[in-house]
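What follows is a set of structures to go through.
Laboratory data are not the source of any read-out in this text; all were calculated from the coordinates shown. Just so it is clear, the model here is predicted, and its values are computed rather than measured. Cβ atoms are built from the backbone, for glycine too; each structure is taken alone.
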Structure P
Amino acid sequence: MSQQTFSGEDAARRFRDALGMFATGITVVTTRTPDGVPLGLTANSFNSVSLDPPLVVWSLARDASLRLPFEGCEYYAINVLAADQEALSNRFASRVDDRFAGLEVERGEGGVPLLTGCCARFVCRNTVRHPGGDHIVFIGEVVSFDREERPPLIYHGGVYRRLAG
């Protein structure tokens, strides 16, 4: 293995490829506008921060179309996708106008949409936002959560994967 530097025009791609070697789960982060319109996006930058108080972290690109609604919302939900929910990941990563069309959802605190069939769901109070380079880092205080014994959807090396059983 050779150490890479940030020189050359392909440095950002090489860095992203190296980051892609870290297998992650896939989440759909959801909220709603003040008039109740549901919003959501796919994110794999999710992690725990603290058990006491219960805090989680995720990040969103500064140039993302949904950045302002997420920065301004009171609550959001992090829906951890199950292995059979790859289509949901793709839907919420796409530029479709109504990503919730035809989906069955439940409601959490603040009316945030909760996707069904997920491995876990965390409803968070939108407590802290920090600039982080080309992203905004969100730290949420978990106000409620649930989980279901289902295998998770995994992302590694730029492709979806499933845990070997």
Structure Q
Amino acid sequence: MKVPTLLSAVSALSALIAAPVAAIPSPDPPSLKFLYAMNATVGEPIEVGNGPWGERVAIPLTGGTFKGPRLSGEVLDVGAEWGVTDSHGTFRADARYQLRTDDGANIYVQVNGPSQGEGHAQSRIILETGNEDYYWLNDIVVVGVTTLGHGWVAVDAWELVSPE
């Protein structure tokens, strides 16, 4: 390569590097659409012990109710929270339980996520059903805020909605 050609290339590259980068606009964020509020009773914790992932405890769900604009019903006495507290002191939820709507549809629920302070956790919620009226639940992304008290747990669940 000739010296003048090399200098021209370096000069052009320098100009590109020095040029201000156009600001990339932030995309519109998704929104949240309220799905339901659940209030459930829980049984006595069952200490599993300190295993390879931390201190695990099983907390049975013993009943309750849930209510939202498109679905409501009861929390069945089927399932539990099998959370683990890791070596950093963070509790990580791992719950599986069953809901039954007022019109008889069964909905399997999986919840997981880290604690956010004493008695609170943000969670990812997966809903599963074969009922045609509620089949849309299989195809949505749900996030929740869980609050745990003595003898009870509350979950507020929202559907994540893409921007228009």
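Computing FRET efficiency 1/(1 + (r/R0)^6) of positions 23 and 55 (r between Cβ atoms, R0 = 41 Å, to 0.05) gives 0.30 for which of P, Q? Attributed to the structure labelled Q. When distance in nm of label points 7 Å out along Cα→Cβ at positions 63 and 151 is computed for each of P, Q, the one that comes out at 3.7 is P.
Which one of P, Q has distance in nm of label points 7 Å out along Cα→Cβ at positions 119 and 135, as calculated from the coordinates, equal to 1.8? Label of the originating structure: P.
For structures P, Q, which has the highest computed value of FRET efficiency 1/(1 + (r/R0)^6) of positions 31 and 87 (r between Cβ atoms, R0 = 25 Å, to 0.05)? Between P, Q, the highest calculated value is found for P.
For which of P, Q does relative contact order in percent (Cα under 8 Å, 6 or more apart), calculated from the coordinates, equal 27? This value belongs to structure P. 1.50 is what came out when Cα Rg over 2.2 N^0.38 Å, for residues 47-94 alone was calculated for one structure; which of P, Q is it? Answer for the origin of the read-out: Q. For percent of Cα pairs over 29 Å apart, the highest value in the series P, Q is held by structure Q.
In this comparison of P, Q, the computed figure 1.51 for Cα Rg over 2.2 N^0.38 Å, for residues 71-110 alone is attributed to Q.
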